[in-house]
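The structures considered in this document are given below.
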Structure P
Amino acid sequence: MKKNVILFLFVILNLGLCFGQTYTWTKLKTEPFHGKQDDIFFVDENRGWYINGYGRIYHTTDGGQNWTLQLEKKGTFFRCVAFIDSLTGFAGTVGTDYFPNVTDSVPLYKTTDGGKNWAPVVYKGKYVKGLCGLDIVKEEYINHGDIGYKYHIYGVGRVGSPANFIVSNDDGNTFTSMDMMPYCRALYDIKMFNTKEGFACASTGDDIEHSHAAIIHTTDGGKTWKKVFESKRPFEISWKISFPSKMIGYATMHGYNPDTTIVSQHFIKTTNGGKTWKEYELCKDYDSRSFGIGFVDDNNGFIGTMNTGYQTKDGGKSWTKIDLGRACNKFRIVKMPNGHIYGYAIGVSVFKLSVDAGLNKK
């Protein structure tokens, strides 16, 4: 009997269902930046990088307590970043002819020494004007009787058009690009479930006035795509995407309508693995234009907006304001095989997620 009680308590505490978990974001000390910073990536809980529009790449080895400036490349607007391991990583740029004072036309850089040195990526295919989102898939295979791993790197861009896709299926050694204009006019984020299936955030118009938010879907590794969602409002794009599980996914919709009487902000959700999507209201606040989105599990998640952050504990049915600074653009939340959770988020400021698995006090 005693053994059964102990086992029951162990299961309950690990699930955190009856007692709940508390998720708290803490602002980290970083170099001041005048606007939105776009991406952050960690290979484990302590080692990570973040990038910004000043052409700067910062690195930490102690969970964000201290940051080292690894690169400052004037004229470069770094937009996205992702790493295979502690040595090999990639940083995408937004490209020229969109933001002022940006002169760097190289869309993607690669490092093989943990960010100490970066070199332009050579690729085959149509010229890539810029990139806004990167994702990496780790594929397991049998290597001479042992388990080996192959890494696939996917990139999409860019804000303001044109729409392009770039992919490497050999650990980032070679890349191929593809024109995505037949499917959409701009791309902002990508999430691949595996080497075949994934989703990307898109917009339907070259100019924002006639653009609708869209989600596109691939089942052949990006060779072909199909639109599975399109909003009905103008001045709108789909910005960031998060799948806490295979069936449940969320994405933000970014509105630019100049009519200040239109105050409703929206997000979309799928409950069937992305086959269909449904719109929901986040809040009624004209200034809360949505940016990043990240979920710990199917119910607990966060959205960053222009002026604040929002948290849900019930799968988006209700939201409460939390401090995520301004323009929180990207969430990186990782759940380890042993259940341990860590996360980071970036916008004007950088935040770190802490998880309290203790009892909820009511």
Structure Q
Amino acid sequence: MRLHLVGLPHTQTTRETTVCAFTAKIVKFCEMMQDDYEIFVYSGDHNDAPCIEHISLVSDAEQKQWYGESDPNKLPGVATWSETDLPWLIFNGRAVQEITKRKMPGDLVLITGGNAQRLVPQALSDVICCEWAAGYEGIFTAYVCFESYAWMHYLYGQMKCDGRHFDAVIPNFFRPGDFQIAPERADYLLYVGRMIERKGVRTAVEIANATGRKLYLAGPGVESSEPGKVVCDDGMVLEGDIEYVGPVGAEARNILMSQAHAVLVPTAYIEPFGAVAIEAQLCGTPAVTTDFGAFTETVRPSFRFRTLERAVEIVESCGKVDSYAIQQAALLQYSLEAVAPKYVDWFTRLESLWDDGWYRNTSLAKESHG
């Protein structure tokens, strides 16, 4: 089996593109799976994802025409997700053309953009197309890998469907070398994410103010800032002992997280995964989160809250945690090494669809081959 991994029209599959979680995941996925599969990557002009061939579907000039000057930190703001938008029509059409030139029987096409890439499987009916990183709502293929069980059940409920045997739940994955434990943690709190109400940034400010600790805010979506006051793009005003540090890359994020007293991840909606909570733990720092969505799988109950009072209690207890134990527990579940076998297992199940599928008996197949 060979993998054809289709990227997104507004990003580059480079290690520097960290704000777009799906693009960052493509690069890490190829690093994780390169020894198990031949991978073709279809994306923009620039690529760091290990593969046997990188196929550029959109030029730098086209991206500039569609989205303006390249700024990885503003990617969530420029992206559109309609299959009828011109960038998607062009990108998807070219993906179909290039995959058609290279596909072989038994190959697997990995869709990254959900409904926005509906054209690709429609035009490639002789290969299996799957959604390999579904942390979004617009799923449409028959074979989907969800980032958490909470998200799978949420979407099954939306679709009013029964369980599907050839779907999978595989968590996000991380390079262990990207995260280090600081020699000492400071007394500040940290919020990393979009500066919007539903991500819980206002709740983070309330928690910080209630504990009397300084809060650093990192992420896109700010119109203006000054010490003690931040005005978000949506007009929300945040005030307190807060400081906005802007969107941060991987290295700066690691420093901020590893030295924080705690990382606040108070997402208000049903979080599909919430990578920030795992990144914090990989730095040995406790993530303090709401008590629903993927956090019910990724964060211990003692670090989840449903009231401001409980959030404050948890924050106050974070000075007593064992940073090394937090990091090791996260590595056991979310490192590239830990997650790779889960994808191999899922792809093997999908491969069985070419013969006996549900009725495939691998033990009998092994015996028959001696």
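Please state which of the structures P, Q yields 14.2 when mean count of other Cβ atoms within 10 Å over residues 320-327 is computed from it.
It must be structure Q, since only it matches.
Given that semi-axes √(5λ) of the Cα gyration tensor in Å, derived from a single structure, equals 30, 26, 22, which label among P, Q identifies that structure?
Derived from the structure labelled P.
Have a look at P, Q and say which one yields -0.91, -1.00, -1.18, -1.34 for log10 I(q)/I(0) by the Debye sum over Cα atoms at q = 0.16, 0.17, 0.19, 0.21 Å⁻¹, for residues 104-263 alone, as calculated.
It traces back to P.
Looking just at mean count of other Cβ atoms within 10 Å over residues 48-55, which of the labels P, Q belongs to the structure with the highest value?
Ranking P, Q on mean count of other Cβ atoms within 10 Å over residues 48-55, first place is P.
Can you spot which of P, Q the value -1000 was calculated from, given it is helix-only ellipticity at 222 nm (-39500 (n - 2.57) for each DSSP H run of 4 or more, over all residues; to 500)?
Computing helix-only ellipticity at 222 nm (-39500 (n - 2.57) for each DSSP H run of 4 or more, over all residues; to 500) on every structure in P, Q gives -1000 only for P.
Could you tell me which structure in P, Q was used to calculate FRET efficiency 1/(1 + (r/R0)^6) of positions 56 and 248 (r between Cβ atoms, R0 = 25 Å, to 0.05) as 0.30?
Q
Every read-out reported here was derived from the displayed coordinates using simple, explicitly stated rules and does not represent laboratory data. Keep in mind the model is a prediction, meaning the values are calculated, not measured. Cβ atoms are built from the backbone, for glycine too; each structure is taken alone.
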